[in-house]
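Rule-based calculations on the coordinates, nothing more; no lab input. Predicted, not measured: the structure shown is a model, and the values here were computed from it. Cβ atoms are built from the backbone, for glycine too; each structure is taken alone.
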Structure 1
Amino acid sequence: MSFNDLIVEEFTSPIVHTITAGESLGSAFDLMQTHKIRHLPVIHGLSVVGIISERDIVTFITRPWSEKLLVEDIMHTSLLTAYGNDNLGAVAYKLSSLKIGSAIILDDDNSLYGIFTTTDALNALVELLMPNALQRSDLKG
């Protein structure tokens, strides 16, 4: 099995948490901390209009004026999107070549399906190279 045999949906984290552009940075940070996630798609209605990362928030949250900032003030609107049935290797390559941490994954109706992160890409690589890694006791810890 290789990256060419796999589709990105197999390693995509289905979206459970999103945020709207008008929310505060503090709300976004709290949501990320509570759910141990590093990327939040920003939605307007049913459409994804941006993405915000924990790194984006940390850059601003310590500033005295940060409480006045909203998600829309710092979100990225240039998004890498892909479809669930796209080739895993191709999507991972785009993440790497663009030096970004996540791609928004859409379903066949162009609706938000999930998010594919660099961690998801690493998990795919581990599964390909070491299929029994999760069962090996010497790797747990």
Structure 2
Amino acid sequence: MINFTYNTEYELSSNKVYMQWLEKVIKSEDKLTGDIEFIFCSDNDLLKINQDFLNHDYFTDIITFDYVEGKTISGDVFISVDRLKENADSYKVSFEEELHRVMSHGVLHLLGFGDKTEEESRLMRIKEEEKMELFHVEQ
């Protein structure tokens, strides 16, 4: 089950639409949806997690904790809404587009995709675009 927790004033426009999209992303890689929690928080909240758990002292847009077992995808995905807004401005894209990119990025990590090397990063970008294409709202 995919859940959403909001530790900021921001909330998704529709939890159901996002849950269905993320389930499609997982299914597209022939995996099963387990327990995934998306936690929307502030820069300072994510900085503290980065310092406490990863020994990194810098802001980031996303941190993913992987609890995957076999084909069942589970984990906690922390997203800084502050960072999303700043990145959207920097990359000159809408907030929604940056949100979709970051959310797909977190799920891709849970699906086993990395971004430590240049080749991994290149594949991650391709996969992000592919998974973002799966997002649409029925009219």
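Consider the structures 1, 2: one of them gives 2.0 for distance in nm of label points 7 Å out along Cα→Cβ at positions 25 and 49 as calculated from the coordinates. Say which.
Corresponding structure: 1.
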Per Cα Rg over 2.2 N^0.38 Å, the highest-valued of structures 1, 2: 1
Origin of the derived value 29 (relative contact order in percent (Cα under 8 Å, 6 or more apart); candidates 1, 2): 1
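Here helix-only ellipticity at 222 nm (-39500 (n - 2.57) for each DSSP H run of 4 or more, over all residues; to 500) has been calculated and equals -9500, so which of 1, 2 was it run on?
1
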